[in-house]
Structure P
Amino acid sequence: MTAKKTDDRPIILSVEQALSMPYATLRFVHLGWRVIRIEPTPVAGRKSKGDPNRYIGVPVAGQDRHSYFVAPNVGKEALAINLKDPAGRDVLQRLIRELPVDVFCTNTMPSRHESLGIDCESLREMRPELIWSAISAMGTAYPDVPGYDPATQALCGYMDLTGEPDGPPLQCGPPLIDLKAGDEVFAQVLLAMLERERSGQGKKIDVSMAHAAVSWLHTFTPMLDMGCEPDDIRRSGNQHRQFIPVNAYPTRDGFIFMAVGSDAQWARLTEQPMFASLAQDRFLRNEHRRDHKEDLHRLIGEITAESPAADIAAVFASAAIPHSPITKIEDVADLPFVRETALRTTLPDGRSVRLPPPAVPTEHLAMVDGELPFSPSYGADTDAVLAEIGLRDGEITTLREKGVVV
C-alpha cells in the first residue's frame, strides 16, 4: 500500500548530475516542491564520490561541495545509493512507492536506464501515476550518445552562428542548451501534472538536448528555404543579421551596445545632434542600411568613440533607443533589478552567497524571504529518508556495510 505524504508538496526523486537535470529540479525547489537527488556510491580507486560537479571550482564546504556545484543544488536532499546492486534498486522502488514520489527524473545516459532499474517502463509499471522525465543528448531513441552542452552547440549549428565573421566558431558563454533542456523538463512536468489531475495517469517525458537546441532556430533555418544564403545568417559578431544598426560601439571609456529595431527608431536617433550627420538618404530605410552596413557601423563608431559611455547613453535614452553598457559579470548581481529579486543561501561557515533570481518570483520564495538551504553534502540525507520509508537503523546499517548506500 502506498504511504501517505507527510505534507502536500509534490516529491521529485532525481538520479542527476552535472547541470541540465539539476537545473530542472532547482526550478521545482523554487516552487517549494521537495527534491531528493540520488547519486552513486563510491567507485573503487576513484577519489571523488557522487556527482562530478561536486568537485569543480573552489572548495567552499568540505571536499565535496565546490563552488560550481552549489547554486543548482540548493534546497535539495541528497542520497547515495548503488543502483548497480539489486538491493539498491529495491531501495529505489521502495522510495518511489512509500514516499510516494510524484516525478522521477534522470539525466543518466539512456543505455544505462534498464540496468540501473530507472527505465520508464519498470518504474511506471510499479506506480502508474508516476511522471517519468529524462534528459539526454538526443533522446532515448539514441541511447548511446553522451550529452555535453558545447558538443550539442557544435552539432546543432550554434557555433556556426556565434563569433566574428572572420573568426573561429565559438560556443555561447552560458551553457544555454543545458539550461534550455532543464526548462523543457520543468514545463513538461507541469503539463503532465495538470493532465494527471484529469486522467490519474503519469507520463513519459523524453527531452533531447539536440531537439531542444534546434527548436530555438526559428530565425535561422527556415530562412534558408526562403531564398536566404547561408552566409547571410552565419557568424556576425555583435551585429544583428537583419536589423541595422545593432552593434557594440567603442566609447571614450569602454563600449556601449545599441539596437535600432525600426526605421522610426532610426529617425529619432538621427534627430539627435550627436548623430545628425547620419540623416542621409542611403541610411533612410533598414534595407538601405543593410546595403551600407559596414560604412554605417564605422561612422557610428567614430561618433561614439569621442564621448564617454554615459553621455552617449543619455542621447540614446532621449531618443528611446534600446541600449546598454557592457556590464562586467562581477557587477551583474549589483544591478538594481537583480539585487531586488536575488535569492540567497548561507555557507556552513556563515557567509552569505547571492544566487540568481528565478525567472519569475514565486509565492514560496517570498514566504522564505528568498533564502534557500545550502546544497547538501554527499549522502547527507540517506539515513533520514530511508527511515522515513520505514527502514530501521539496523537495516540501514546493513545496507551501508554492504555498500548499497552511503
Structure Q
Amino acid sequence: MSLAHLATRATFAAFVAAVNVPASLDAQALPIPTDNQRLRAALDTIKAQEAWTVSQQLSLCEIAAPPYKEAARAAEYRRRLQALGITGVHVDSVGNVIAERRGTGNGPTVLIEGHLDTVFPEGTDVRVKRNGTMLAGPGIGDDCRGLAVVLSVARAFQRANVQTAGTVYFVGDVGEEGQGNLRGTRYLFANSLKGRIDYFISVDGIGLDLKHHGVGSKRYRVTYKGPGGHSYGAFGIPNPIHALGRAIAQIADVQVPASPKTTFNVGVISGGTSVNSIPFSGVMDVDMRSETADALDALDKQVLKILAGALDAENDRWTRQTGARAERAKLSLVIDTIGIRPANSTQTDSSRIVATALAAGRVLGFRPKSGASSTDANVPMSLGVPAITIDGGGVGTGAHSLGETYDDGPTGWLGPQWAALIVAALAGVR
C-alpha cells in the first residue's frame, strides 16, 4: 500500500484495519501522522531527492574517517547540516556533530544519528567506484548510508517546514566502531545531551530491518610476556607465543549456546622479532559477544580461566624440564580491556518505540524484520532510554571489508522515508 493511497484514508487506524495489525501492537504504537500535509510533502521530497542523498553518501565516504581521526569528515558533516538552515550546529568536545531542530511545544525529544567513523585504518583508499546503481568502497554502507539518511530527513523537514512538538537532534557521532567503544554516544548521554533524550534512533546498515536488542561485547588485548632469548642458546625457557597458541587452541574449542546467540573470536595476533628468537611477548585481541549479559559473563569467565591456564601450562612445561632456568624466565599475563558494550534489551516487540517503527514500515508497504545488533543504541538501552537501530534502505554486501557495496535499487528512498516517519511520530507533528 503506497503513501499516496494512505493520503485518501485519513487515519492510521484505517490502515491498521486494512492490514490486520494485531490490536496489542496497535495499542503500543504512536499514531503515524499520515494525514499531516507537511509530513507528506517531506516524504515526497525524500523520494524526489534520493539521487542527492546518494551523492551525499558517496562524497562523505571519500573523506577518510579512521578510528579516532574523524575530524575531517565531522567538519564537512557540520558544514552540510548548517547549509540546510538548521541553527545551532556544533561539534562537541569529543567530536560529535550535533544539530538541534527545536520543537514548537513540549513534545518528546528525539535523536537520530549515524556514525562518522569507519573500521579502516589511516591510509586506506576510500575512493568509491560506481557501476550503474552499485557503489563500492570502504564504509559505503556502514555507515555512510546512515549519515546520508540523517541528512535526507533533516533536509526534507526543512524544505517542507515540518513542525514537530518535540525537539529533534540530527547527529553524526564518533567512535562507534571497534576500539572506539561507543565513545561518542557515551559522551552524548554523559555530557553533551545528558538528560535530554527521550527517544534514540541509530541509522546503521543497509536494508530495511529493525534492531531492538543490544548485543553486548567484551574485548580484551591479551599479552603474554617473558624475557625472550636466542632460539637455540636460550632454549628451555617459556615462550610467550607458545602460551598464546595454547590459549587460542582452547578458546577455539569453547562451546557456546545457539540461543541466546553467543560468539567469540581471536581477531588479531602479534609478537616476535625474528624466526630465530624466543619472543618477549605474544599478543592477541579477543572479542566475545552475546545477546544476554548472563551468557556473556559465563563465556567471559570461561575464557579468563583458559588464559590463566595457558600461562600456567607453558611455565610448568619448561620448569619440569629445565628447573631453575625456566623458573627465572617465567611468563606473566596482562589482560587489557579494549571495549565493553552492555547487553541490553529495554524494549520488547510491544514497546512504544519498537511498535511505532514497525507500524511506520507497514505504512510504507514493508514489514521490517526485528533482531539484535551491537550499535550506538546499546548505550541508551543500558540507561533505560528507548532506543532502536534501523537500516538505511538499499541493498549491499561486505560490511567492514574493502569490497563493501551499496546498491540503491528502485526503492532506496524507503530507508530515509521510514526514518522520517518514525521521528515524526515520536516527536509529534503540529
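Tabulated values for the structure
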read-out	value
Origin of the derived value 0.00 (FRET efficiency 1/(1 + (r/R0)^6) of positions 168 and 392 (r between Cβ atoms, R0 = 30 Å, to 0.05); candidates P, Q)	P
Mean count of other Cβ atoms within 10 Å over residues 80-87 - structure with the largest value, from P, Q	P
When mean count of other Cβ atoms within 10 Å over residues 72-79 is computed for each of P, Q, the largest belongs to	P
Read-out distance in nm of label points 7 Å out along Cα→Cβ at positions 192 and 256, computed value 3.1, structure in P, Q	Q
For 24 (relative contact order in percent (Cα under 8 Å, 6 or more apart), calculated) the corresponding structure among P, Q	Q
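Any read-out appearing in this document is the output of simple, stated calculations on the displayed coordinates, not a laboratory observation. Note that this is a predicted model, so its numbers are computed, not measured. Cβ atoms are built from the backbone, for glycine too; each structure is taken alone.
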